[in-house]
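Every number here is computed from the coordinates shown, using simple stated rules; none is lab data. Just so it is clear, the model here is predicted, and its values are computed rather than measured. Cβ atoms are built from the backbone, for glycine too; each structure is taken alone.
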Structure P
Amino acid sequence: MNRFHNKVVIVTGAGSGIGAGVAERFAKEGATVVMADIAADKLDSAIRRMPPGRCTTRVCDVADADEVAALIEATLAQHGRLDVLVNNAGIAIDGSATEITLDDWRRTLDTDLSGVFYGCRAALPHLLASRGCIVNTASVSGLAADWSMVAYNAAKGGVVNLTRALALDYGAKGVRVNAVCPSLTRTGMTEEMLEDDALVARFMARLPLGRPAEPADIAGVVAFLASDDARFVNGVNLPVDGGVTASNGQPAM
């Protein structure tokens, strides 16, 4: 497929995991992709796996509004337009309300929620001009809560409702805004979790497809939401979760 020929796409958190998978999918479908990440070494490694000539990189901390604005402006200066913004960068720090430090609370909210807002705010004038779209990476943790993940749950819940709010405000103006909500996905963030056989077994007991997602599984849905195939999809927080949210939480019989 060549659905994104002549389209310019920004993907944050593109140095690894879901973000790298999303960048690769867009590049393979003809897009010019700007890969942004806080870690220059990860970007250097990831771009070597991309289709030749389709991607550029930029170091950016999405928790810094000025850096996000500079990312958008640099993309416009280099490519002349912006068609798709994928707000994917995120972190996960565990802890309940009495366990997590205030610094970790702020860092999580600044990255996972404010970073999405900064990207949308800076990109929207240009997406209005191109009648482009936004796809945010939320989480099943934004649709319902996890144990001892108070900051992450709060941030991703914010992304879910931010996505809806933006869809209401900008849909009639030509910009669709949607989000994907992954469950357990094989990334650097989950590497230690996936090495814990007992923990994985508990996850699999709740995951009907019986395996973690791969980044490519999420990337395909992001590409769909950004494509003209989804031209009447707006304000959706789409679970890409192997069936986790199909359960009411009661155990298997």
Structure Q
Amino acid sequence: MTLPSQAPVVGSSISMTSYSEVLAAIADRPTDTAMVISVCNVHSVMSARKDPELAAAIEGSDITTPDGVPLVWALRWTANPDQERVYGPDLMRRGFDDEDAREWRHFLYGATEDTISELTRAIAEFAPQAKIVGHIAPPFRPLTDDEQRADLDAIIESGADIVWVGLGMPKQELWMHTVRDQLPGVALVGVGAAFDFIAGNVKEAPEWMRKASLEWLYRLMKEPRRLWRRYIWNNPAYVILLLRQLITARFADTSRA
């Protein structure tokens, strides 16, 4: 199995990859452990700078897709001029409907029973051939050892090829990192808010805002009380750190020349 190359973005290693490459990697996943795929944005990489456990989980992932446009720009400026966005909800949609993925058995892990019900309905509309072999909506608290073991047993018994994990960041990254060795042969894909977006519970930003890296503004307008601290701090800090990374790299290149 060949994994996509990675490049540093303000301290986290982000994969220079594409939708088709991620799906191909899932098809060629290992059998002795789980494959872990994390979709990363500014919130991910900035949180990892303050949380060593999260940083280790992200670094331990097999693929870390550039889910946020600011990460795409960083990769274009530093390592891969042709880098595209690998957006969690669209990756999930393709994972269900891609021609080469139609035989996969899918398991949904996260959100609530109501959200999973709506998500399953939405998937049936755009990918009627999809094989969903199970789902679990875990409680919004730390699981007991017995509860976690029961969840893992249910996933194994389902015969799932891929588990879509919608626990939110950082919970999903930490969970995938913890359980990967107990789910051999399974692909774990942490897609965060994709469950709510595809289910229709939360409206996605218009495409023009997504392309202009203004998705954060749209979400902030929708959920100001929950998100204002995240965006008011993280976005300016990310820009400063990225500029420092670019300047440092430029001086290093100059000194070698």
Structure R
Amino acid sequence: MFSIERQQQIMNLLKSKKSVTVAELSQKFYIGEATIRRDMEKLEKMGLIKRTYGGAVLLEGLDSEIPFVVRETEQKDAKDAIGRIAAGLVQDGEIIVMDSSSTTLMMVPYLKGKNRLTIITNGAKIAVELGEQLHTKVYCTGGMLRENSLSYIGELARKCIDNFFADKLFFSCRAISAEKGLSDSNEEEAELRKLMIRNCKKTVLMCDHTKFDQVSFCKICDFDRIDHIITDRKPSQQWIELFKERNVELAY
């Protein structure tokens, strides 16, 4: 098992149990306690856990953020299905904006066969994947690279987004709430998404079921700024009615 896979499983255990010991993880993964401690040290540096004597506890808060390399492995099948549906909304010749989220990254393979696209993104990994897989025009915002999210933020990124106007925005967020709208864990990311929404004709929110009925640290927008929402399973009737009231097209 690769270390990133083991760390993901440690996080899954912590999400359900809230605390774990080095000894029980060592037995579970059949590896030495020293290796488990190194995993915990890395997760603590990412701001996900707090190490305790003999173990660790989960750090939870509205502004807590899961690193991109971990998010890539979470709900992977769901995100793949969402990416496939989202790519179906892209038309030949369009200018689209893709944010830096792991869900949006799953669109890339399904954009093959689209012609004359222009794509703008603040996602470092998304820009690389687009360059490797598609023969299309790609603009990367540049700016300060956030290691945790592999995204570009800051003044340079904002200026770049502010200078472009696009047909569609494809983006995700940390949480959606019927009362609070869309929110994210990082202020800079939230501000950049606000600019993206403002400069695009249509907005497409890509959001798996785990983000429903949640609230994070920074508000992005209300549902009146969203044209489409794509998720991986049928939402509750209350959510379906809310989307109808706000004229948001739902796909799952």
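Side notes on the structure shown:
- Once percent of Cα pairs over 26 Å apart, for residues 9-152 alone is computed for every structure in P, Q, R, the highest value turns out to be that of R.
- Value 2.6, calculated as distance in nm of label points 7 Å out along Cα→Cβ at positions 57 and 113, assigned to which of P, Q, R: Q
- Each of the structures P, Q, R was assessed by relative contact order in percent (Cα under 8 Å, 6 or more apart); the largest value belongs to Q.
- Answer label among P, Q, R for the case where helix-only ellipticity at 222 nm (-39500 (n - 2.57) for each DSSP H run of 4 or more, over all residues; to 500), calculated from the coordinates, equals -11000: R
- Which of P, Q, R leads on distance in nm of label points 7 Å out along Cα→Cβ at positions 1 and 169, largest value: R
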